Structure P
Amino acid sequence: MPLLDLDQHRLHYRLDGTDAAKPWLIFCNSLGTDLHMWDGQIEALADDFRILRYDRRGHGLSSAPPSPFTLSELADDVIALMDHLAIEKADFCGLSIGGLVGQWLAIHASNRFGKFVFCATAARIGNRESWQERIDAVARDGLAKLRTGTMERWFSPEFSSTAPEIILRFMTTFEQTSASGYLGCCAALRDADLRSELHRIHHPVLAVAGQDDAVCVESDLELIAQSVLRGRRRTLPGRHIVNLQAAGWFNTLLAAFLAS
């Protein structure tokens with residue numbers, strides 16, 4: 001099991017694709033998930049890329065340093081993995097908080113990256129009050145009470161009824177996420193606002209919205225696409241976890257953008 005030991009925590013990661021001549025692609029998962037949320041993309045892309053996936057601090061098999069976290073600390077984990085694996089430059093695809101991490105990297109570590117795909121995300125996700133309410137609720141009651149509401153935000157009823165095994169796997173992973181890791185990331189989301197800095201992103205950007213996503217609506221992705229120098233927005237069927245609910249379309253869109 002590949003692990004990177006840092007000063008206060010350990011990151012679990014996984015590599016797919018073995019051709020050293022191929023470019024690197026990094027996937028960055030959403031809050032309350034692990035690296036397996038990208039399983040549906042690997043078969044479609046592993047022949048053309050070397051792929052790095054990892055569990056965010058306090059998620060999956062990665063440990064959590066003391067909470068709270070900042071967005072820059074979450075982004076530093078990506079750079080630490082790249083340095084550890086001698087990845088000089090990579091394309092990046094992140095969803096939700098993963099997309100916010102990607103925006104930070106595009107602004108502050110631009111020389112390490114090529115193209116960016118920001119999925120179901122925003123430059124400002126939610127607001128301080130709503131994140132603080134969630135922090136207080138999880139600190140008091142744990143994650144289990146958020147299961148139903150989270151599932152409804154993530155997946156459409158149609159997808160939930162046709163893929164119960166996938167839903168069970170995702171929600172089990174959600175409930176097994178460490179409270180400290182989840183709370184630390186909620187604090188990063190509470191405090192992060194990159195709207196005034198989007199104009200600094202000069203990389204090619206694909207912003208992907210879920211048509212029925214109530215967490216990060218289409219206008220959030222349109223703002224990103226319009227604010228960066230070279231951005232475009234596309235909308236796919238589904239709610240927040242759009243890479244899974246529209247996997248075929250998503251994979252085709254992603255591959256075409258990265259190859260362009």
Structure Q
Amino acid sequence: MDVADDESVRKSREIVDNVLREKNLVFHALINNAGVRGNIFYDDFLTVDDYKDVWEVNTCGVIRVTQTFRDLIKKSRGRIVICGSATTLFPTVGSGPYSCSKFAVQAYCNIIRHELRSYGVDVIEIIPGSFDTAMQSSDRLIKMADDVWHRASQKLHDEYGHNYNEKVRKFIKKVQQNIVEHDTTLVIDSYYEAIVAKRPNLLYRVGWDVFHPYSLLPLRLQLYVMKIFMYLTGAPLPSITTENICSKKSIPSSVDTPNSTLLMKK
């Protein structure tokens with residue numbers, strides 16, 4: 001089933017209806033597990049389409065599938081299981097499209113959990129950390145980073161440094177080698193429990209890197225913790241910022257800072 005395609009989801013519903021009718025079954029659980037990583041890089045390098053492509057699968061796909069099968073879950077007083085992400089607890093640089101889509105999924109999950117409670121439906125979110133899946137393939141992530149870098153303007157290359165992408169490639173390899181968990185048993189067990197347990201948890205956090213305490217810190221302290229994390233993992237910074245830090249200069253006016261707000265006094 002292509003969760004980004006209305007017709008594909010509709011046909012899947014027809015197949016399920018036929019199976020339920022022929023075998024006299026009920027639809028007990030809906031698992032929303034489809035997801036894509038999307039392009040990874042600083043937001044300076046990304047486009048609105050980069051965000052839309054990920055949202056169409058990760059966010060709209062969850063909503064589309066849930067709305068299509070929801071009436072069956074209501075009838076069975078069953079469960080809707082939705083795959084979230086640790087990025088909602090520990091959002092990292094370069095993960096804009098993916099992180100935004102998962103924050104939206106979490107909000108949707110929290111909303112329909114309240115709405116469907118009176119129907120006897122449990123809405124369960126599973127938040128896995130970094131596990132060894134196709135989405136975490138180093139080769140795949142490096143290719144995405146290469147593609148984004150090569151399409152970027154000369155101005156961005158100058159701002160970030162012409163060897164910046166090489167640093168990104170090394171950073172990806174280092175993080176994937178040291179953070180990704182290869183044993184996915186814990187995740188599988190969480191899905192199984194969410195489906196069959198008499199009283200399942202409404203939230204499962206799975207993996208050592210689900211940084212829950214981080215999300216409770218004040219924002220300025222989060223910035224400090226993220227700075228330490230980036231230092232320890234060797235995350236590359238734009239060359240223009242490191243040069244200005246060393247020389248204690250401000251960013252020159254010729255460099256665009258699109259996310260800043262200018263306060264002017266008459």
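Things to note:
- Test item: distance in nm of label points 7 Å out along Cα→Cβ at positions 46 and 222 calculated as 1.5, pick one of P, Q: Q
- Computing Rg/Rh (Cα atoms, Kirkwood Rh) across structures P, Q gives 0.93 for structure P.
- Among P, Q, which structure scores highest (criterion: Rg/Rh (Cα atoms, Kirkwood Rh), for residues 6-85 alone): Q
- When FRET efficiency 1/(1 + (r/R0)^6) of positions 78 and 214 (r between Cβ atoms, R0 = 25 Å, to 0.05) is computed across structures P, Q, the figure 0.35 traces back to P.
- semi-axes √(5λ) of the Cα gyration tensor in Å, for residues 182-237 alone derived as 32, 16, 6 - corresponding label from P, Q: Q
- helix-only ellipticity at 222 nm (-39500 (n - 2.57) for each DSSP H run of 4 or more, over all residues; to 500) derived as -13000 - corresponding label from P, Q: P
- In terms of distance in nm of label points 7 Å out along Cα→Cβ at positions 150 and 198, the structure with the greatest value among P, Q is Q.
Coordinate-derived values only; no laboratory data. All values derive from a computational prediction rather than experimental measurement. Cβ atoms are built from the backbone, for glycine too; each structure is taken alone.
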